[in-house]
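Next up: some structures, all given as structure tokens.
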Structure I
Amino acid sequence: MLPDQLQSYLHQHIPLARAMQVSVLQVETGEVRLQAPFEPNINHQRTVFGGSAAALAMLASWSLLQLRLQAADIPAQLVIQRHTMDYALPIRGEFCARASLLAQQRWDPFLAALARRGRARVAVLALIEQAQGVAARFTGEFVALAATPGL
């Protein structure tokens, strides 16, 4: 999937992505990078709202997994099970989320578990970056549920 295709999908199916003005910078098998501008994501302290940073990280992480499943031709529903967000710096401008698997070696066992049990969990890491460097670190655990034929 090309960056503009992913961006169109996110804006069409996830209204928050459109409201945040999320753009897709990079789509690769091992990494997805999304970006958001400062103004629609600002809080009363004139920094980026923490929820916007967490949402961008979650969108990038979900996109990474969705694209990897599509590349493997595995239809599945992805949902977030849990996440943590650690903030290191205030975000005072445009920001981006760079998502990758937390442990690359867990991908094949994840796919095997999904095929065998119809559900599997996998962890993703997303770094929130700004001009001054890494501002936050998101770790999320997602559950994939095998698509049910005919539904």
Structure II
Amino acid sequence: MAVDRETATFEVDGQRRTLRMGQAYVSRAAGTGSSVTIKADARGMFWTAGQVNGGNVRFLVDTGATTISLSAADARRLGIDYLKGPRGVVQTAAGPTTAYKITLDSVQVGDIAMNQVEALVIEAGPPFVLLGMSFLKRTEIRHEGETMVLIKRF
């Protein structure tokens, strides 16, 4: 449809897509896969409600986080016995702190549900759960302006 020095605009199945140079696009048949759409807040951060092991949590989508990370307080509230996991020290924005590596039975965001997802329980973690790459790598992420769409891949 249109091309300039930085972008190309295509029409696929009646929908327009503008891609930046080097950006990948994967076409998917209509109606396949679970998905969730998340809107950015006024600060450009992507927050969404979800569940960990069946309990309600508030997620902050963090593509820079290797794993899902939750506080020890959230882990206790969710009935997770994190003290049995391997203990280590991680560097957070607030400095180094103790963390435990665990595997969550289930994580759900919108229609996307996954089992056996790696996570860290951080002793002095924030009052929300970071939705990191241990979950996100199993989705296709489409980021268009103030909207992020996650589509379950496997």
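Readers should treat all values here as calculations from the given coordinates under stated rules, not as data from a laboratory. Remember, it's a predicted structure, so these values are computed and weren't measured experimentally. Cβ atoms are built from the backbone, for glycine too; each structure is taken alone.
Details
- With mean count of other Cβ atoms within 10 Å over residues 47-54 computed over the structures I, II, the top value is the one for I, the highest of the group.
- Which of I, II yields -10500 [helix-only ellipticity at 222 nm (-39500 (n - 2.57) for each DSSP H run of 4 or more, over all residues; to 500), calculated]: I
- Origin of the derived value 12.5 (mean count of other Cβ atoms within 10 Å over residues 71-78; candidates I, II): I
- When distance in nm of label points 7 Å out along Cα→Cβ at positions 7 and 55 is computed across structures I, II, the figure 4.3 traces back to II.
- Structure from which 8.9 was derived, mean projected area of the Cα convex hull in nm², options I, II: I
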